[in-house]
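Trainee: Multiple structures are listed underneath, in structure tokens.
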Structure I
Amino acid sequence: MNKPAQILDTHSVMFITQRPEIIMVEGNGSWLTDNNGKRYLDFLQGWAVNCLGHCNPGMIEALNAQAKKLINSSPAFYNEPMIGLSNLLTANSCFDKVFFANSGAEANEGALKLARKWGQLNKSGAFEIITFDHSFHGRTLATMSASGKPGWDTMFAPQVGGFPKADLNDLDSVKKLVTNKTVAVMLEPVQGEGGVIPTTLEFMRELRKFTRENNILLIADEVQAGCGRTGTLFAYQHYGIEPDIMTLGKGIGGGVPLAALLATNAAACFVPGDQGGTYNGNPLMTAVGMSVIEQLLAPGFLESVKAKGELLKSELLKLCIEFNLEGERGEGLLRALMLGRDIGGKLVELARERRPEGLLINSPKADLLRFMPALNISDDEILQMCNMLRELLQQVD
């Protein structure tokens with residue numbers, strides 16, 4: 001017998017975005033179920049957060065075991081999962097030190113502070129951090145100022161200063177902004193909110209060479225592109241370079257609030273009092289993070305992400321031919337379909353309202369769809385999504 005639908009009474013929830021008149025009540029793998037019993041194939045996964053899908057058994061086991069042992073001890077003390085996850089991250093990256101936070105924005109805020117502190121110590125107080133147009137680094141005042149999202153420069157004016165904007169994949173545009181005040185360059189290896197725009201191999205390597213030659217830090221914001229999303233554990237590994245600082249969020253917690261700021265020994269210059277946070281390194285969250293990273297590092301897992309990314313790419317290209325669309329782009333299982341016309345919002349709505357099963361997709365720009373499925377999604381579910389999308393494109397046409 002079906003359970004009765006929950007009554008939708010949202011008057012106490014602060015309005016910050018348009019939400020459909022449904023309540024999500026249950027998730028399993030690549031599927032969500034609402035209060036009416038309708039199922040949705042989820043190609044959002046919390047904006048690339050649920051990297052192992054909904055209610056992953058390994059994460060649940062880690063959460064339950066740690067909850068029975070120690071939930072919170074205060075950041076004034078070490079705890080076992082904090083140490084374990086730190087060691088796991090440094091053993092599998094080019095970094096030496098880890099600071100845990102609760103969100104990608106908080107990790108990025110920490111990266112900005114760390115770079116400026118390094119500038120105080122090593123570059124006569126240099127503080128400017130070059131970022132890029134159409135970038136997205138978070139929703140704090142500083143990370144909004146660092147972002148290149150159109151309109152954000154006036155939303156909560158005045159901005160935090162010190163973030164000149166360059167053009168992605170254009171090294172000359174970076175060089176023109178460099179002064180004696182420049183301490184770092186910060187970029188996403190794949191601009192997610194900007195429309196899934198990958199950084200080119202040539203640009204990333206030239207940028208790393210340029211920053212090293214000029215004693216400028218390189219910060220990789222991997223909040224969306226990290227933790228297996230592009231087919232390597234960390235996106236910077238595609239390029240054969242090593243940043244000085246990296247931030248992680250979203251996928252590192254697989255659905256729980258966890259983020260990380262990583263740095264090399266040379267860049268890790270915080271002293272007591274510089275950085276903190278009530279929940280940083282919380283044992284409950286870092287225990288889940290350990291489960292996530294261990295599953296990503298399991299033999300063959302990252303290779304399967306690459307293969308699934310290629311399958312999704314090939315199916316999207318078929319749709320491009322069938323419907324005369326502009327193309328697709330991305331890395332691994334962070335991909336975009338360029339529509340060539342402003343029908344993204346309509347497709348999102350039609351997909352959600354589709355019967356008997358809905359589809360959850362995202363349109364960060366009116367002429368583009370973004371796909372961020374679980375990294376362990378099945379091939380059949382990828383094909384099912386593309387067939388659903390084929391139906392929707394036929395409706396719009």
Structure II
Amino acid sequence: MEQVLTLVCKLNPTSEQVVKIEATLKAFADACNYANQQVKPQVTNKTTIQNMVYQDLRSLFGLSANLAVRACARVGSNRKTAKQQDKLVLSFKATSADYDARIFAFREKDWTVSLNLLSCREHIKMDIGNYQLGKLKGKKPTSAQLCKHRDGSYYIHIQVKDEVPQALKATNVIGVDFGRREIAVTSNGDKWDGKQITDIRDRYAKTRASLQQKATKGTRSTRRRARRILQRLSGRERRFQQWLNHQISYRIIKEAMAKNAIVAIENLTGIRERTLKQPRNKVERRRSNSWSFYQLRFFLEYKGIKEGVEVIAVPPAYTSQTCHQCLHIGGTSDKRFKCGNCGWHGDADLNGAKMISLLGQSVSLPGGSRCLCCSLNIDSSGLLQSPALKGGG
């Protein structure tokens with residue numbers, strides 16, 4: 001089994017190469033926009049698009065044959081993605097261009113990349129770290145993407161195929177409960193507090209609001225300084241959140257490897273749309289929109305594939321309300337859970353993580369000593385309840 005990893009490598013082009021890169025990115029974006037305008041929006045097949053506009057892209061924008069083909073493929077793939085969301089592709093920006101094996105090559109002997117630009121081939125030096133060095137050593141990648149990031153620097157996103165180990169034969173399941181106050185809580189009792197990231201988000205939001213006001217209403221010099229600071233702050237919050245999610249997912253996968261376990265998480269797809277329908281103030285809406293549970297799930301999944309740890313998603317319904325000991329519906333108050341049937345009480349997130357673990361066991365480890373095979377009833381108080389867990393064969 002193979003896993004495709006994308007390595008983000010910084011480029012160190014000369015001033016002459018910068019001019020050629022900019023021209024190539026602009027020509028590629030113009031070609032994509034032209035194809036998007038000339039071909040009917042319902043056409044998503046890259047071959048059909050290519051048959052209709054290929055010659056025009058070559059003559060009007062000076063693209064090489066492969067870059068013209070890549071531009072048609074970009075339009076087709078973007079249209080397919082937009083179609084799934086019932087949207088239309090409006091335009092393309094001059095920030096990236098796609099490359100395949102014929103117009104891109106990685107040279108390990110001098111740690112450069114060879115790229116086809118407009119009417120020339122250039123060898124551009126890379127400025128990369130030990131992680132990229134280790135992943136690229138001995139590899140011959142066949143696809144990449146030339147990108148210009150927000151800070152104005154140029155990067156090459158190289159796709160590398162990596163062999164992954166066979167999935168572990170798990171004998172246990174670690175449940176992970178996602179949340180905003182506690183970013184993640186595992187059924188083993190590990191937890192990561194979300195107070196730090198919430199405080200950082202609030203601080204950045206307050207700073208951005210103040211600077212944006214100065215950038216529109218201050219003096220000319222004040223507006224200029226405010227815009228510079230906003231540009232400098234751009235991305236810091238996102239990078240911190242990304243680093244934190246990397247650390248959390250790394251710890252969880254390592255724990256699963258040590259315990260020979262599967263990782264079970266909640267399938268929270270669509271939760272943001274559901275929660276935003278509830279009446280909330282502006283601060284709560286902002287915090288909800290900045291909750292990066294999907295990124296954490298993505299990191300867990302790709303790290304799990306890399307290490308041979310299976311990651312499964314289970315339905316989230318009633319996981320926070322059901323007692324993991326007896327499967328009766330209990331009550332939660334100020335992050336504390338209490339079961340009125342068996343008397344168990346403790347941290348609500350820990351109870352949720354243990355319930356997620358039980359759901360994962362019922363799906364992935366059939367034939368265990370316990371299984372979830374119960375139906376919900378209504379007790380005298382009007383709460384939904386379920387009978388105790390039954391023994392499994």
Structure III
Amino acid sequence: MNNYINPYPSVMVVAKRPDITFVKGKGSWLWDSRDKTYLDFVQGWAVNCLGHSPDMLVETITRQAGKLIHAGPGFFNAPMVQLSDALTAHSCFDQIFFTNSGAEANEGAIKLARKWGSIHKQGAFEIISLENGFHGRTLATMSASGKAEWENLYGPKPSGFIKVPRNDIDAIKSTINKNTAAIMLELVQGESGVHPASLAYLQALRKLADEHKLLLIFDEVQTGMGRTGTLFAYEQSGVEPDIMTLGKGLGGGMPLGAMAIKKEIACFEPGDQGGTFNGNPLVTAVGQTVLNAILAPGFLEHVSTMGALLSDGLYELSAKYGLGEVRGSGLLLAMDTGEFSAVDVVKQMFETGALINAPRAHTLRFMPALNVQKQDVEQLLQMLEQVLIGMVDNHAGKGEKE
């Protein structure tokens with residue numbers, strides 16, 4: 001781990017965590033054990049869509065825990081049915097399978113696509129996915145992902161995934177063969193630095209999938225649940241997929257994902273798919289509360305307004321300090337840092353008392369709570385400007401010495 005020192009030896013090292021321990025959170029703010037506060041624009045990697053410990057989720061968890069925590073996957077429970085009904089009522093889909101994470105939802109989508117291919121396409125099993133995509137950390141979802149650094153990790157990984165560049169419809173066309181069952185992609189590639197698929201590309205994909213009898217799978221684990229300004233990002237394109245996967249914001253901090261499908265592609269038989277905690281009444285009750293909050297009048301308008309405020313501020317900083325492109329929509333935004341190290345910016349922001357993310361060496365990513373307040377956005381921009389001023393001055397000083 002490059003000489004990384006783990007302050008808690010009993011905790012397995014899978015990330016270089018800073019030597020602090022968070023003990024409390026509320027809204028856009030976190031407190032560590034030393035009572036230092038942090039303005040959080042990562043929010044558990046776009047998970048806490050209503051911020052830290054929102055009262056409505058605390059109340060839902062308390063109420064549901066007093067009724068029923070777990071009944072098992074072999075039975076219906078009321079929150080599971082209620083959330084399934086609500087998600088299908090507010091989308092183009094007919095059926096829901098709940099999971100514990102977005103990765104597990106994507107794993108389920110891969111399984112369903114392969115079974116569908118075995119039934120309807122003479123055993124077709126291959127899935128076309130995109131370079132620089134990210135679909136999770138199971139072996140199959142890592143294979144579907146397009147992270148170069150994973151290429152030789154945990155080999156041999158499951159085969160049957162073919163990667164092509166984003167927004168290149170000709171690459172898709174040239175890759176389709178008799179073994180192709182599905183096309184799988186994120187509408188916005190978050191881990192690559194917030195890179196969206198173009199509208200023309202999505203429309204062409206739908207047409208191509210229909211022509212070749214392929215399933216179209218949209219991974220909305222990060223973009224779903226209001227993150228880009230609409231309940232689901234696919235709504236902005238007018239393109240309906242056959243399968244959509246959700247996670248992150250669906251549970252508002254609780255472990256909840258989902259696979260949504262159109263009924264005509266349903267082909268799982270009892271026993272084909274499952275999971276001990278899937279559809280758990282405690283977490284699906286929370287999911288219903290999250291969905292109700294997002295659908296409340298004015299909520300999505302607030303997301304768009306705060307997204308525009310943050311985006312405009314980032315554009316100003318980029319122009320003022322000679323940085324790079326600003327990308328994204330709603331409250332999933334990125335800014336390229338030009339010649340400055342994004343990792344260094346993140347470190348200095350952390351020391352200042354703010355959390356942002358660097359998915360790439362020269363790219364910052366911003367994923368605040370969807371109900372983030374204007375003053376928090378303005379404060380984050382002010383903190384970021386102070387860090388940039390210091391980096392510019394330091395860079396200028398080095399140049400003079402040289």
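Coordinate-derived values only; no laboratory data. This structure is a prediction, so every number in the text was calculated from the model and none was measured. Cβ atoms are built from the backbone, for glycine too; each structure is taken alone.
Trainee: Work out which structure the value 3.3 belongs to, where distance in nm of label points 7 Å out along Cα→Cβ at positions 178 and 210 was derived from one of I, II, III.
Mentor: Computing distance in nm of label points 7 Å out along Cα→Cβ at positions 178 and 210 on every structure in I, II, III gives 3.3 only for II.
Trainee: Suppose mean count of other Cβ atoms within 10 Å over residues 130-137 works out to 22.2; of I, II, III, which structure was it derived from?
Mentor: Answer by label: III.
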